[in-house]
Each structure stands twice: as C-alpha cells, then as structure tokens.
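Enquirer: Multiple structures are listed underneath, in structure tokens.
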Structure 1
Amino acid sequence: MTRRAHLVMTLALLLAALASLASYRIYDIWIQPLALPQGEAILTVRPGQSLRAVLTDAEKNEWIQGARILGWLADALELDQHIKAGEYQLATGITAGKMIQVMAEGRVIQYRVTLPEGITFREALNVIRAHPKITRTPDPVLERALVDLTGQSGSLEGLFLPETWSFSAGDSELTILRRAHHALSELLESLWAAHGSESVLPSAYAALTLASIVEKETGVAAERPQIAAVFLRRLIEGMRLQTDPTVIYGLGDEYNGNLKRSHLRDIRNPYNTYIIEGLPPSPIALPGAAAIRAVFEPADTEALYFVAKGDGSHAFSATLSEHQANVRRFQIERRADYRSSPNPPSGGGE
C-alpha cells in the first residue's frame with residue numbers, strides 16, 4: 001500500500017470515528033435529563049414563540065445544554081412546526097427530546113372555567129375574565145369580534161352554552177366564547193331541525209328566548225319540561241307569560257332585590273311580560289342544554305299556572321281557581337323558611 005493510500009485510509013477511519021463520536025454526542029444531548037429546580041417546573045411558550053427561542057430560554061435557565069443542536073435535531077425531525085402556545089408541566093426524569101415531543105404534540109396544561117346555567121352574558125364574561133390564566137381582550141376589540149362571531153349587533157344574551165370549558169394559559173375570553181357559541185348553535189339548530197316544524201314558536205331564536213325563561217324559573221331540574229309546557233300553552237292560548245325573571249332582567253341595575261307592583265305595571269320595560277304579549281325581545285340569560293331541550297320536548301300537561309312551593313319546586317294547576325288556592329297555600333300562608341328556588345331570585349312564575 002502506498003503512503004498516499006495509507007493516509008487516505010487513515011483519514012477515512014478518523015472521520016468515521018469522529019462521526020461516530022459526534023453522533024453519540026448528539027444522542028447524549030437529545031436524551032439528557034432536564035435539570036429542573038426543585039424537581040419540576042412549568043415551561044411557558046408565548047404565542048408566536050419559536051421552538052429555538054424556547055430552547056434558548058431553557059438553556060439560559062440551565063435546564064438543558066446544547067440548545068442549538070436540539071433545535072437542529074427538532075428541525076430535522078419536523079418537530080418544530082406545530083408548537084402550541086401555553087404552559088407545559090415538566091418533571092425530573094423527562095429528557096430534552098421528550099420535552100420537545102410534548103411541545104410538538106401540544107400537551108399543554110388544561111385549565112377549566114364553569115359557566116353556570118342561568119347567568120347572564122355579562123356575568124359569564126366576568127367569570128371568564130376572573131380566571132388568572134385568561135388573557136383579557138380590550139372591550140372594543142372583543143365587541144367587534146363577537147358581532148362577527150354571532151352576527152348579532154344587538155343583544156348577545158343567550159347565545160353561549162353554559163358548561164365547563166377547558167382552555168390553556170394565555171387563551172383569551174374569545175377562545176371560550178367562540179366554542180360556547182358554536183356549541184349552542186349546533187344544539188339549537190339540530191333541535192329546530194328535528195322539532196321546529198311542530199313547534200308553536202316562530203323561530204329557533206324564539207325557542208332560545210323561551211328556554212332562557214324556563215332556565216330562570218326552574219328550581220328543580222326535573223320540572224323544566226313542565227315549566228316549558230306551561231309557557232307554551234300560554235302562548236297558544238294568547239295569554240301573557242307573566243313571569244318575574246323577565247321583568248327583573250329588564251330592570252337591570254335598577255333592580256335591588258325587591259320586585260314591586262309598580263315594576264309589574266311599567267309599560268316602559270320591554271321585558272315586562274305582565275304588560276307585553278308573547279315573548280320578550282331577547283333571551284334573559286344563558287339557558288343550558290336541558291332547558292333548551294325542554295322547550296322542544298315539553299311535558300304533556302294541561303297546566304297553565306305554577307307557583308313556588310317554598311322548597312324550590314312548584315305546584316302546577318290547569319285552572320285559575322286551583323292556582324289561586326295554591327297561591328294561598330304556598331305563598332300567602334308561607335312558612336318561615338320559604339324560598340322560591342335554590343338560587344334566588346328566580347322570579348314568581350305566576
């Protein structure tokens with residue numbers, strides 16, 4: 001073998017050895033365990049932040065070594081293209097490569113916010129914004145976005161389904177409201193498609209409005225179909241709904257917990273169902289799925305009246321004389337622990 005050939009072979013072997021050592025070094029960087037303070041940490045990925053920037057920050061915090069090599073490997077494995085913003089729970093034992101995979105899969109920490117049935121849109125917005133992990137959207141921006149989302153330039157009441165919603169840190173209230181609106185729309189549209197032709201109500205929105213009244217009048221969940229049936233029969237008979245929750249809603253901040261006779265006679269209140277005929281101009285709360293279904297699947301009853309019994313439930317009656325007797329029994333002669341519903345005020349439902 002010539003000296004030149006020997007040198008070439010030696011160089012080739014040396015390069016192969018170096019490549020092997022480099023590959024082992026790269027592999028070691030990929031499988032290095034995270035050096036986390038106190039054994040755990042939360043990694044925050046900001047909206048729009050690249051994986052390389054995240055890895056650089058992690059190296060500055062001394063959680064990892066070789067951020068540039070890790071970034072190159074992630075790029076080669078196409079793991080840097082779908083990094084979801086949010087918070088990631090890290091713990092001792094997780095490797096740098098596993099951390100990158102977790103981010104690529106978007107396994108962010110999930111938080112929850114519950115919108116109770118029967119609250120108003122404004123109350124729901126306050127509940128969402130009260131969560132410390134929600135990013136607040138400026139009011140003018142949010143208002144424009146909600147108009148675009150719902151197609152409603154007027155009242156937004158009732159257009160969002162009250163449920164427990166999951167989200168990740170940094171999400172805005174619009175993220176939750178968008179999902180709640182889509183869920184409400186899908187439910188309402190499916191029920192209207194199935195039952196709308198047989199309903200006495202003129203539109204799905206009218207059904208939503210009635211469902212919000214049913215929600216506010218219900219103290220015992222099982223009574224929703226009965227309460228819905230009463231209001232539907234009143235509409236058929238051409239009777240006024242005469243329900244306190246609509247009056248209270250129309251009073252807004254003027255209502256101080258004491259519903260007066262003058263309020264029931266107020267012709268200026270467009271939600272005063274003691275004065276107006278038919279339904280009020282919009283829903284008065286966020287009805288839940290059960291209340292909406294009750295409007296499309298009401299109980300088979302002849303009842304036209306109901307009165308709170310004082311334990312959260314109601315006494316139903318088909319005639320005025322029977323109703324007046326129930327009023328005397330359950331309200332005029334009410335006991336000391338009387339309550340119209342578990343969550344007052346729910347209105348009188350007369």
Structure 2
Amino acid sequence: MPHINSLIPKTPEFDILFGQRPLTRFRDYRKSIKVDLIKHDNKEEMLKGTYDFVKATWSQDGKESERASKEEMIDALNQMFEGKALQLGLETVNFIFRISGITRIDTHQLVRQRIGVTFSQMCSGDQFWNHRDCLVEECIAQDKDLLDRYIRTTLIAKDLYATLNDSLKVSIQSSREILPQNLDLFIFMKVDLSTLLFFYKKRIDNESQTWAINEIARQMQEEVCKVFPEMKTAFDKMKGSFDFQRKAASDRQNTFSTGLYIPEKDEFDYHNRDFLYPLKKNEMHFTNTPIDDTYYWGFKEITKQQYEDIKLEYQAHNKTVKNMHYSNEEILERAELLNVNINHTLS
C-alpha cells in the first residue's frame with residue numbers, strides 16, 4: 001500500500017532525540033552497581049515443589065508435600081544443597097534480577113552463562129543513547145590527567161554519535177558503533193536456583209573474574225538470602241570452590257589461562273613476571289579515590305542543577321514532539337532553537 005498522508009503517525013516507544021546535545025553525568029562505577037531481585041517464587045510453594053521433586057522416585061501419588069512438615073521440606077532442600085539428594089528440584093526455583101549501573105563489558109560477561117538463563121536488556125539500536133551516564137573506575141580517577149582525557153574522549157564519542165544521528169543519513173543502528181564501552185545500562189536475568197549457584201561459584205571467584213562481576217555475584221547472593229535465609233549456607237559453600245585460575249597459575253607449563261594479577265594468597269611459587277601486573281587485583285582497581293559526579297552538556301561542564309534543568313527542558317520537548325508527530329527535519333529545527341535558548345541561559 002502507498003503512503004497515505006491522512007493517516008495519523010504511530011507514536012514511537014522511544015523519544016526521538018535529533019538535535020539534542022548529549023547530557024553526560026560521570027559517576028563512580030564501584031558505587032553504581034545495583035542488583036535487585038524483582039521476582040521470586042513464593043517460599044511455601046518453593047518448598048513444596050522442591051520436596052515433591054526430590055521424593056518423586058518413591059512416591060505413589062506425587063503428593064508428598066501435602067503430608068510433609070515444613071521442617072521435613074527444609075531438610076530435603078538442605079540435602080539437595082549438600083549433594084546428598086537429587087538436585088533436580090533446585091531447577092524449579094526461579095528468580096528474576098535487574099542488574100543496573102553496569103557497562104556493556106559486564107553484560108557481555110553475564111550472557112556467557114548460556115544454560116538455565118534468559119536475558120533481556122536495553123537496546124542501543126531501538127532508542128537514542130545521547131544522554132546515558134558514564135561510569136568511572138577508581139584506578140582511572142586517581143590520575144587527574146588520565147581522568148581528564150577519559151572524560152574528553154567519552155564526550156567526543158558521544159558528540160559524534162549525536163552528529164551522525166542528526167545527519168539523517170546514518171541510522172542509530174549504525175551510529176551506535178562509535179559509542180564508548182563505559183556507558184551505564186541494565187540487563188534482566190532470569191535464572192533457576194541450580195544455575196544461580198553454579199553461576200555464583202564461578203563469578204564470585206576473585207582470581208579469575210573482574211571486580212564488577214564479583215560485586216554482581218555478591219549482591220545476587222545477598223538479595224536471594226534476604227528472602228530465603230536458609231540458602232546462605234549453600235552460597236557460602238560455593239565460595240572458593242572454583243579454582244581454575246589457581247591451578248592454571250601454579251602450573252608453570254600451563255598456557256591456557258590469562259595471568260593478569262599476582263595471587264591474592266601466596267599458595268604456590270611464582271615469579272612476578274608470570275603475571276601482567278606485579279600487583280593484586282584489588283590493589284589495582286580499589287584505590288579508594290573519591291569520585292564526585294560531574295556533569296556536561298556537550299563539551300561544556302555544568303552544575304547538577306543546570307543538568308537537571310536541561311533534562312527537564314529536553315523532556316518537555318520530547319513530549320511535544322510525540323504529541324505533534326513532527327517530521328525529523330522539524331524536530332531538528334525545534335531542538336536547535338531550544339539549544340540556543342539553553343546556551344543563552346547558561347551564559
């Protein structure tokens with residue numbers, strides 16, 4: 001069918017940010033990571049389900065939980081945690097986490113868990129990322145020159161991203177290729193308990209994992225144990241049980257692992273140059289450098305209040321754009337006028 005001018009255009013799910021100079025807040029990466037358990041099984045139903053699974057082999061009617069006490073069901077769950085009973089029941093317990101304040105590097109590590117999980121995350125090809133926050137590590141912030149260059153490079157990349165979009169010649173699905181890796185985003189992770197314990201076992205390991213993945217795993221355990229305190233023992237048992245990096249590093253002929261940092265514990269003989277850095281991981285990343293939020297509109301540093309005021313003006317502009325169904329050219333023209341007014345206010 002042809003274009004019909006009399007039809008009312010569909011309202012997009014996302015804001016069209018043509019012409020908007022990027023708003024950028026730089027904030028502390030270490031403090032930004034937040035794991036929320038947004039959905040979990042009912043505790044009573046969880047115990048019944050796991051108990052029926054573990055007792056199914058000997059049951060006549062599949063209704064063992066109707067005859068069991070709460071203590072018996074908890075004991076069965078603990079037997080599964082200990083590996084003394086079939087652990088199929090653990091696969092019936094489900095959680096959904098929202099993991100935010102992380103970068104694309106973190107999400108790519110998370111999705112390497114391929115069995116027993118489902119992921120859904122914000123996309124960079126179906127929305128504009130002009131105003132995403134940027135995360136800063138302490139090891140970068142400890143050196144003012146490096147931090148200034150880090151900020152400048154990020155702003156240049158975001159500015160080019162916006163310019164590519166505003167050209168109306170480059171799709172957001174192409175312009176996103178210039179976006180830096182330090183932008184803040186979120187991901188949802190649906191996982192069953194059996195897989196979560198396996199995931200935690202690997203990702204809590206300080207020798208082989210990044211500090212950010214360690215923190216995500218730690219917060220997952222914390223969130224689950226708020227709801228199911230009896231699971232703490234199972235999580236605690238997993239700590240220190242993943243020893244791939246330790247074994248690989250202690251084998252002086254092994255070339256199948258990446259040695260970045262000297263071991264946290266002196267458990268085997270090594271030479272400092274076995275590793276890329278003669279420091280422990282935490283010593284490199286946790287420098288206890290204060291990182292205050294800083295704000296930019298384009299390349300101009302602004303105050304927090306100015307940042308919030310500009311954000312409100314852009315949001316009002318976006319609402320008008322959606323209601324009036326402007327063309328892309330009209331959106332650019334109106335945004336440019338708004339930018340002139342904002343610039344005048346800042347001056």
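Computed from the coordinates by the stated procedures, all read-outs in this text should not be read as laboratory data. None of these values were measured; they are calculated from a predicted model. Cβ atoms are built from the backbone, for glycine too; each structure is taken alone.
Enquirer: Suppose mean count of other Cβ atoms within 10 Å over residues 135-142 works out to 19.8; of 1, 2, which structure was it derived from?
Expert: 2
Enquirer: Here is a follow-up. Could you figure out which one of 1, 2 the value 3.7 for distance in nm of label points 7 Å out along Cα→Cβ at positions 159 and 223 was computed from?
Expert: It must be structure 2, since only it matches.
Enquirer: Tell me which structure, out of 1, 2, gives -1.02, -1.09, -1.19 once log10 I(q)/I(0) by the Debye sum over Cα atoms at q = 0.20, 0.22, 0.24 Å⁻¹, for residues 127-230 alone is calculated. Walk me through the intermediate numbers first.
Expert: Numbers: 1: -1.12, -1.23, -1.33; 2: -1.02, -1.09, -1.19.
Traced to structure 2.
Enquirer: Here FRET efficiency 1/(1 + (r/R0)^6) of positions 95 and 191 (r between Cβ atoms, R0 = 30 Å, to 0.05) was calculated and came to 0.05; which of the structures 1, 2 was it taken from?
Expert: Working: 1: 0.05; 2: 1.00.
This figure was derived from 1.
Enquirer: Moving on to the next point. Here distance in nm of label points 7 Å out along Cα→Cβ at positions 263 and 295 was calculated and came to 4.9; which of the structures 1, 2 was it taken from?
Expert: Values: 1: 2.3; 2: 4.9.
It was calculated from structure 2.
Enquirer: Still on this model: With volume of the Cα convex hull per residue in Å³ computed per structure, which member of 1, 2 shows the largest figure? Please report the intermediate quantities before stating the final value.
Expert: Values: 1: 209; 2: 219.
Answer by largest value of volume of the Cα convex hull per residue in Å³: 2.
Enquirer: Taking relative contact order in percent (Cα under 8 Å, 6 or more apart) for each of 1, 2, which is largest?
Expert: 2
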